[in-house]
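Some structures to go through are shown next.
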Structure I
Amino acid sequence: MNRTDLLSKISVDTSWDFVVVGGGATGLGVAVEASTRGYSTLLVEQHDFCKGTSSRSTKLIHGGVRYLSQGNIGLVKDALRERGILLKNAPGLVHPLPLVIPIFSLWERLYYGTGLGFYDLLAGKLGLSRSRGLSVEATIERIPTLIPDSLRGGILYLDAAFDDARMGIALARTAARSGAVLVNYVRFNGFIKSEDKVCGVRLCEQFGGSEFEAKARVVVNATGVFSDAVREMDSPREHKMLALSQGTHVVLPKRFLPGDFALMIPKTEDGRVLFALPWHNRVLAGTTDVAVAEPQLEPRPGRDEISFILEHLGYYLTEKPTEADILSTFAGLRPLVQTRQGRATAALGRDHTIRISDSGLVSVLGGKWTTFRKMAEDAVDRAAEVAELPKVDSCSAGISIESPEAGELSWPGGTDEPGELRAALEGAGLQERLVADFPYCKADVIRAIRQEWACTVEDVLARRTRLLFLDARASVKAAPRVASIMADELGHDSEWESQQVKAFVELAKGYLPEGGGVP
C-alpha cells in the first residue's frame, strides 16, 4: 500500500469507470462491488477509512427486531439475508451472538416471543437457531448480573456481531485485490463537468496539498452524513434528503456482563432498543437517538446521553454502572432518509435510497452496516446504467472477506502476504505488546502501515486496533510507542512524533466524560 504509488495512479491522465467519494461502509462496499465486476474503480476518502459513522456502530449485524414493530418487513427480510451472507463470507469477522431479552410479564413473553418467531421465519434458509423461552433460572445463568426481582424469565435469540472498522479494512483489502485503487486522506474538492454532466472530480491530497483531477464514467457519492452537502455542490437546487441522528455508546469493564451472552432491552424512554454486548473482553452498551442539525466528523457524546445509558442499564443490573466505570464513550451520526419532514429520528427506518441527479451523480443515501452489500449492488447497477457501461452481474454475495486478528503475524492461509513483510513480522520483538491487558503488538502497527493504509497514530489506535474505543486511557499510554514505530517505518522525524502524540491525546479526551483524567 505504497502511498506514493497510489497517488501516482490518480494523477495519470486516464478515465476510470467508477470514482467513489467516501470510504465508509457504503463507499467500500461500492468499491468491492464495482471492482469485482471488472469496472476500473478509484475510491477516495477525505480522512481515514471508516473514520465516521462506520466505526461507531453497535457492532451488530442484524435484521433489526424493532423495525418489525414499524412494519418495515422488507428491510428486516433484506437485512436477515445479508446477515446470512456475511456469516458465510466473513467468518473471521462476523460471528453468531446470543441475546437475552428479560421478561417481566406474561404479556411481554407473548408479544416478544411472537415477534421473534416471525423474525426467525423471515430469515428463511439463512436463519440461525430459533428463538426460545427461558426460565428465570436459565435467564440468570446466561446474564448473572441481571436483577432477579420481578423477573419472569427471558427469551433467547441469535443475531450476529462484528468489528465495524476491521470489517471496513477487510473490504478495502478485498477491493484492492480486485484491482481497485483506494486512497485515504484525499479530499474531494468539487466536480468536473462537461455539458452539465459530471465527468470527474477534483481532489487534494491532505498531507502535501497536491491537487489532482480524476475523470470518470460515473461518480458515486457515498459520503454518509455529508451526502447532502456533496449533492448541493453538484446542484444548489437539490433539497436535503437526510435527517441526522446521534447515537452514543459507552464501554464498560467485563464484570457488568460476564459470559458470552448479550442483553437486549427492547424499549427505552426514547423508543429505542438498548443493547449491552460483549466486545473484545469489554461490554459495549448503547445506543441513544438524538436529532442533530449538522454533520460533524468527530461528534461528541452528550452528558445526557451517557447518563441515559447508565441509568437504563442500572434498572436491570445488580451493580449500577457509573461514569467512573466508563473505559471509553463515543458517538456516531446516522444518515436517515426523510420521506417527510418533522418525523422523530427514532421513527425513521434504515432503508437506503439511490438518487440520480440531473448531472448523472449517483448518491447512496441512508442504510446501515448490515445491508452495505445490498446497497452497493443496487448502486452499481444504477451507476452502470447511467454510465452506459457493459452490464455485468453481481458476484459479491459469494466473495470471501477475511482479516487478521490482533497479534497474528500472517493472514489466514498466508498466501497473499509478501515475503518481505512476512520476514519482517517474524523478526525479534515484533510481538511486544503496545500496552498491558490488550493483544495489540508492534506487528499490528507495522501491518497497519504496510498493508492497511494507516497514516497516523489515530488510524492505528482507533481503527486498525480498537484501543481508543475499548479503553481511552490505555490508548493514551500506547500513543508514544505507536508514534515511534510509525516514525521509523514512514521516515518521519521527532517533531512528527510529538505532534502525532499531542493530537491523539487531545482526541482521546473526547472519549471520556469530562476528559476522564487524560492529561
Structure II
Amino acid sequence: MVNTQREKLVETVINPETEWDVIVVGGGATGLGTALDAASRGYKTLLLEQADFAKGTSSRSTKLVHGGVRYLAQGNISLVKEALYERGLLLKNAAHLVKNESLIIPNYEWWTGTYYTIGLKLYDLLAGRLSFGKSRHISKEETKQRLPGVNFKNLRGGVVFHDGQFDDSRLAINLAQTCLEQGATVLNYFKVIDLLKTDGKISGVIAKDKETCITYHIRSKAVVNATGVFVDDLLQKDEPHKKPLVKSSQGIHIVVDKPFMPGEDALMIPKTDDDRVLFVLPWHGKLLIGTTDTPLNEHSLEPVALEEEIGFVMRNVNKYLTHPIARKDIRSIFAGLRPLSAPREGSASTKEISRSHKLIVSASGLVTITGGKWTTYRKMAEDTIDKVITVAGLSPSKCKTQQLLIHGCKTGVDYSDHLYVYGSDMEAVLDLLNENPEWVKKLHPRLDYIQAEVIWAIRNEMARKVEDILARRLRALFLDARAAIEMAPTVAKLMAAEMQKDETWENTQVSDFIYLAEGYLLMGS
C-alpha cells in the first residue's frame, strides 16, 4: 500500500525549486483520470482539489457506465460508439465496481416494442466485441416477472438491454490511489487560488492548504484546468472578462427503499413529460431514481434540488409503479451539476448543449478540459495529456491507461456483501478487526457499514472529514440521509481518536455534517 499520509504528501510540494511536469487542478473524474494518465506515462504529476475527491458532480451521477441510449436517438453515433468502447474498458479495469446491469423498457403501445428493439440492436452493434449482452424483446409475462412493482395495466411486453452500473465516488477514490501508485502526488483540501506566469506563459500555480492555511508557489511546465462546473473561475484568473465556456445543468435523484420495485433489473422510462428518459435503478440495496436536466446560471459545491424537479421525478415515475412513491418514502435526495459547453447565442435549452468533451488551450498555455461524462473520463484524460505534451514540450510518451488496472480491481466479487466495493482490499479491511474487534460493530442498524471502514478510509483513502466518509467513502448520505445524520457522532469519535483530534474538532465535524446532510432530506416528508 502506498503512503497516503497527508503530511508526507504535502512535503512533496513544499520546495519552491521543485518543478512538476503537470499540475492538474480538480479532483473529480476528469482531473483524476488526467493525473493518472500523466503519471502512468512517467511525467512528474501533481493533482490539487479544493474540497474532497469527487465532492461535486463526480459523486452525484446516475451510477451508469453507458453509451447513452438517448444520444443514439439524437443521432450522435460517434459519441455513443466512443462511450461504449470506454464502457468495455471500465468493466475490465475496475471489475470490482463496474457490473453488467440489465435494463427493461416496458411497452404499453403496440408499436413501441419493435421501435425500441430496432434502436437497441444498433446500440449492440456499436458496442462490438465489448458488448455487455444482446438486447431482445421479452413477453408480457417475462416483463411482469422481472419488474415486480411496475404497473401492468395495458402492458404489452418489454425490451431488455444491457449497460454498466458502478459506484462513482468509490471509483474516484480508487483512481486517486492508482495515481499515487503510479508516482503522482494527489491532495484534497488544497485550493488553487491563482496562476503563476513567466513572460505571459503559465509556469505554475499558487495554492493554499485549507487545513493549515499555508500558501505555496508551485512551479510546473503545464497546468490543466479540470475543475468541472468551476472551469470558468480558473479561466477568469488566466484571462479576465473571458466569455464563459460552460453552462451548468442540474440533475437530481431521489432514493427510496427497494420494495417499490424489488427485482434485480432496472427500469428505463423512455419518455417523460419533457421527452427525456428516467431511470429506476437498484443500487446498494435501494432504488435510485433520476434524473432531471435543469439549466442554471450559477454553480456551487452543494447544489439543492428544486421543488419542481422533485415533482417532475415523482410524477413521472409514479405513472409506472403499482404503489406510488410519497414524499415520506424518500430516504435521500441529491443534486449534481453537469458542466456543458455553453449554448449558442439566444439558446437556453440544455438539449442543444454538447455532451461531448472539449479541449481548449489559452494563449498562456493553460489547458482546459470540460464536458464529457464519467464513462469517457479515460479518453478525455488521454486527449488532454496528448495536448499537454505538445503545449508544454514534454518528451513524448504513449498513453498506457487502456490496459491499466485501477486500484482494487478484482473479478467475481460477491455483490451480496457490501464490502465488495473494496475489491482486492476487502481482506485488508477485515484484517483491521484483529487490531480492534470492536470495529466489527455496525454504524447504523439500517445500513451494513461497520466501524472498520471508517478507520480504513482515514488510513488508506485520504478521508479528512466526517462528510468525506459518510458521503463518498461510504455512501450513507446518498442512501439514507437520516441514518447518516445519526451515524455522524460515532464516525466523528472514531476519526478523532485515529487522527488525534480534540473534542472541539469532533463536535464541529458533527454539527457541520448535520447542517450539510439536512439538504439531503426532503422537507415536509
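Throughout, read-outs are computed from the coordinates displayed, never taken from laboratory work. The structure displayed is predicted, hence computed values, not measured ones. Cβ atoms are built from the backbone, for glycine too; each structure is taken alone.
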Working back from 19.8 (mean count of other Cβ atoms within 10 Å over residues 188-195, computed), options I, II, answer is structure II
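I, II: which one has FRET efficiency 1/(1 + (r/R0)^6) of positions 172 and 364 (r between Cβ atoms, R0 = 25 Å, to 0.05), as calculated, at 0.90? Each step should come with its number before you reach the end.
Numbers: I: 0.90; II: 0.30.
The correct label is I.
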Value 0.80, calculated as FRET efficiency 1/(1 + (r/R0)^6) of positions 68 and 388 (r between Cβ atoms, R0 = 35 Å, to 0.05) from one of I, II, is from structure II
